[in-house]
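These notes open a run of structures that come right after.
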Structure 1
Amino acid sequence: MKSARLCLLAIWLIALSALYSPPANASPTWTKIYETVTPNTSNASGTATMTYVSGFGKTGGAASAFIAAGTSWDLIKIRMEMTLVSNSTKYYAEAYFDKWAGATIADLQFPDSANNLLLKQNLTNLVVASDYSGVRTGSYGQGRIEFWSHCYGTGNTGYAPFGNDGLYDWDDAPNGGVGCYGSYQVHNLTDTQTIMAWNKHPQAYVADLGLGSSPTGHPDWTFGGQTVWSQTNFKVQVFVGTAVSSSTVNAPVASGAKLKSSITTLTATASTAGKITFYVGSRKIPGCSSRPTSNISGVQTATCNFKPNTSGYATYSARLVPTSSSFTNSQSTSTVVQIGRRTGLR
């Protein structure tokens, strides 16, 4: 009989382990701060400014609220939408990447004569998504942005990898005054491909728009795209975000009496600080909810002291709620413990 019980226990443990899979990497949390649906500036002079969607402009909207809240951020995401003339279908391209050193919320405004932004910046940990076949999607090591309202030439500016000095691509050199022409481009340097481009901003011009690299002419759509991509249904959004990592909590380890009605201790360790709740089966163990972890020899640990109310095999598990919102909650695998019958007089 004992060997049969042990065999059943082994089968049970194998089944539990087969059902468990470690938590996947969590998606970042995003806050939209800027948005425009207008591809041209307010006028064609040196005082030209961009038009923002209400609530997502330079001041008084989401950007101002985000700055006032003092929220930390470590990621930037840019999404561009436009319509392909040939089939009247709207497509998007989206890229997010690490915040570069020293980046501010103001740096992420759309470049115009008022803010005089001039950004040529290499990017790390680029992730690209799109529903347009001309854009390569996936994760890449390096990218680049070229944001300015100036005119520009094809010569490189010393940012490796270098582009073609005879073409407008991912490596161009700004020149001329503000409000001259304009570049708002995101590039995948791993594949040396343009992800999205919005050029030629002044009013009364037809903007150069494109997703992916242009198949003809200049790869970054400079002087091109006006007949390929429509000026209507255009949208650019800028987000800032916080990377969210997966936490882990190990199956609790039982110690102490491990007898019915006698003090037994469960100990669980976690990958980050937080509060751990202990379970027997699907029920919380009384007095063992939201137990704060302590750093013991560099390991986040929480304990649960309780008296089992039944004997036999019991299944224990733990759930972690991290202190930091940069980590996901996590659930442990289960530990099966044999609880003996209490012996002796009461």
Structure 2
Amino acid sequence: MIETLQMKQNISLKPFHTFGTSVKAAKYTEIKSKYDLQDLIPVQEPFLVLGGGSNILFTKDFEGLVIHNKIKGVGIISENDDEVILQVGSGENWHALVLWCIENGYAGIENLSLIPGCVGAAPIQNIGAYGVEFKDVFHSLEAIDLQTGSTKIFNYKDCKFDYRDSIFKNELKGKFCITSVSICLSKKPQFNTSYGVIKDVLDSSGEELSLKSISNAIIKIRSEKLPDPKKIGNSGSFFMNPIISLTQFSLLKSKFPNIPIYPVGDKEVKIAAGWLIDNLGWKGYRNGDAGVHKNQALVLVNYGDAKGLEIWNLAKSIQISVFEEYGILLETEVNIL
């Protein structure tokens, strides 16, 4: 029953999101099962389901109920000699899951090592890195309708996955809460080392090629490029890499011959947003405690006491300068509240 849930008022959210700005929630509670969530429905006020808080920027206090997802658990649904299907609670830490899978010899998400946040955010964002996207291992998910409390199973087609996108960021945004995610992993690894500098790092490490060595290489790469949110507030990549037509790219290439791209089908390419920002001199910029990280222009940071609105204003200034120079409108990967 709802009275078993502890409801707190006027709670600081600073410990619960990786930007670490000083904001409060009018009300706050934790859920540890889908039944806890169903007890809350229907919520008669504005609400936010919060996971790891690694993909959100609060620009003001939240005048409603924050529901903190603490749904845990990892179990095997089925397996054979070739693959295993896992069901994972949406409140589980993503990187911890990756390490657990590596230890058990389950392949498919090792390239997604050290991505912050909870498992429930993975399908929403279709998280991806170093040549792998979450949709590559997705099997199904369970979600609760936040109006009726009913349970719905989503398969691959239902989720409408796209680059850093899914149905949960569009038509169903704010309408469902994911309670568990099922992924299909291989027991016979096919190593993906072709993206970026993974192979170079592996070669220099001297480690034998394995799930663990690939994960170690990616952890090393990410740690050198990205700040630890426990030390400097941030949400990783603030902007998405834009996808543009080959025609637009040809025009940019004539003016910026060193612009890096990644092919996307036959008619489009993906541009490195970090390069666009860095090329305009933003890397290392700081205004008070809001800034752009010195090693990665794609990461906006809170050096201590920056307000969310200060970080957001910096982001908008970057968007304007990129559009004026390249004719490209950067979209945020981070949710702005």
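Any read-out appearing in this document is the output of simple, stated calculations on the displayed coordinates, not a laboratory observation. These figures come from a predicted structure and were not determined experimentally. Cβ atoms are built from the backbone, for glycine too; each structure is taken alone.
So here's what we get for this one:
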quantity	calculated
Among 1, 2, which structure scores highest (criterion: distance in nm of label points 7 Å out along Cα→Cβ at positions 136 and 240)	1
Highest-scoring label, criterion being mean count of other Cβ atoms within 10 Å over residues 96-103, among 1, 2	2
Read-out helix-only ellipticity at 222 nm (-39500 (n - 2.57) for each DSSP H run of 4 or more, over all residues; to 500), computed value -7000, structure in 1, 2	2
Cα Rg over 2.2 N^0.38 Å, for residues 232-279 alone derived as 1.27 - corresponding label from 1, 2	2
Of the structures 1, 2, the one that 20.5 was derived from, the read-out being mean count of other Cβ atoms within 10 Å over residues 32-39	1
Winner on mean projected area of the Cα convex hull in nm² once structures 1, 2 are ranked, highest first	1
